[in-house]
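Next come the structures, one after another.
Any read-out appearing in this document is the output of simple, stated calculations on the displayed coordinates, not a laboratory observation. Bear in mind that the values here come from a model prediction, so they are computed numbers and not experimental data. Cβ atoms are built from the backbone, for glycine too; each structure is taken alone.
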Structure P
Amino acid sequence: MNEKTEINQEESSQVENVEICCEAEQACIEEATLNEISSLQEKLKESEDKFLRAYAEFENSRKRMEKDKYAAVDYANESFAKDLLPALDSLELAINSIKDEDVEGSEVLKKLKEGIEITINQFNRAFSKHGIENISTGGEFDPHSHEAVMQVASDVHEEGSIVSVFQKGYRYKDRLLRPAMVSICKK
């Protein structure tokens, strides 16, 4: 019986050792699994962050492209309008070169002046219809809208105010098509 007890104790000791080993293995597996889960969660967070950043960049690009598209549509006629300005300038020079006393004696000159005035009015109505307007040249010089081509002395005007206009300026919606060329007062 003694032998049997010894074998049972030995088996029992082996079973305990196996159980301890199993528990240790189970702890190692659980720790490895927890480390792996933690690592995977970290990678998932990094991937989510990359995705959110890429998505935000995509949305910003989409919005920027949409804004650019609308601006291109809104300002599609800008270069065409710039090309028409010299023709309007020429008509205004022509009308200003015809003196009232010359018109008095000539019916042809009177009709010519009237035709030029009608054409200028049509240009101005078309420009107005499409958002093109004259830049005001009365009062103070504005470097954002006017281009000072000379300074003149004047007792009638205040320093920095516009004395005369050499060429009209125009604005298309909120953009400057061409600055007004002016002379300003210098004291």
Structure Q
Amino acid sequence: MARGLLMIDIQNDYFPDGAMELVGMDAAAASAAALLMRFRNTGEPVFHVQHLASRSDAGFFLPGTAGAEINASVAPASGESVTRKHFPNAFRETQLEDSLRHAAIDELIICGAMSHMCIDATTRAAFDAGFGCVVATDACATRDLVYGDHTVSADKVHHAFMAALGSVYATIIESATFS
């Protein structure tokens, strides 16, 4: 079974002082960077995903801005695939699936942001496309969400989405347990 690391939207706008700061992004990126080093050390393939806003009023991930760039802590190395997307699902209107199939990938180790949006949508799509999915929970980040009069803390949002993904779509792990 060939596996690949799928690093989703670990971009500057999600970090402190970015246009859409996430809770715990620094820690999530550090865990993602450790996974990245493991994959590079074993020579296993790495696939980066970069979200670029398609609307000028989006407020973050605007093309050509520093905020849209992949963070230096996990910057793509020469030869690593970078898929640019405009939707939460990294498979929608991209060449990601073709890239994964070309590399004969069967299993994806998934990390990045946001847990409740792009991680969720992409993991479900990967599962539906027949890939085995593993999500490194500590290498993902999200934000507080508001619904009506309720604010749901990022911690609760993250855990709810990991629980949902872990029920059918993926195995949920801590990055330190990955081998």
Structure R
Amino acid sequence: MQLLIEFLPIVIFFVAFKIYGMYVATAALMVAMTVQIAVQWLRYRTVSKMLLVSGLLVALFGTATLLLRDPIFIQWKPTIVNWLFAAAFLGSQFIGEKTIIERIMGHAIELPTQLWRQLNIMWTVNFLVLGGANIYVVYNFDEATWVNFKLFGMLGLTLLTAIGQTIWIAARTSGQQQEEG
């Protein structure tokens, strides 16, 4: 259910684009992100940094898109967000005791520091690739293809990374358990 809530603004953007076009979709995305941030604040009295950054960038690039009537601004937003996340994940390799991925997932699984660092790099690369793929699609395909890629392509690539990460973790942890046993 939480995953659906997190992807709801993207789905709203997709549906609004299909029915009304880019500018209504952009406005709908801006409203959806604002509501999502407000709901998270009301429920938990905190807003995740990732959601806050994404929401601020949607507001900034969405406003530019609507005022200048140029969709390139909202099209660049996924790249900027992904590259900022890549920079944050990479920075956490060098700053602090734990990487970002360990802070996110550390409550669910136990891994040695070296594996957390490798996993963190995998997510850094994922965010870099997603940002680059977005720019490639923006400049080489039409608007409708970009909207489809934004929903299905980026989500699919992220799911592939998560599945790959799960297999990678399982292979590493089963090897550790065999060595300990």
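For Cα Rg over 2.2 N^0.38 Å, for residues 34-105 alone, find whichever of P, Q, R sits highest and give me its label.
Values: P: 2.80; Q: 1.20; R: 1.31.
For this comparison of Cα Rg over 2.2 N^0.38 Å, for residues 34-105 alone, the top structure is P.
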Any idea which of P, Q, R comes out highest on distance in nm of label points 7 Å out along Cα→Cβ at positions 26 and 66? P
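Kindly point out which one of P, Q, R the value 12.1, 39 was derived from, the read-out being Rg and Dmax of the Cα atoms in Å, for residues 114-161 alone.
Label of the originating structure: Q.
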Calculated from one of P, Q, R, distance in nm of label points 7 Å out along Cα→Cβ at positions 42 and 170 reads 6.6, and the structure in question is P
Test item: helix-only ellipticity at 222 nm (-39500 (n - 2.57) for each DSSP H run of 4 or more, over all residues; to 500) calculated as -23500, pick one of P, Q, R: P
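To which of P, Q, R does the computed value -0.42, -0.54, -1.01 (log10 I(q)/I(0) by the Debye sum over Cα atoms at q = 0.11, 0.13, 0.23 Å⁻¹, for residues 58-145 alone) belong?
It must be structure R, since only it matches.
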Given that Kirkwood radius over Cα pairs in Å, derived from a single structure, equals 25.0, which label among P, Q, R identifies that structure? P
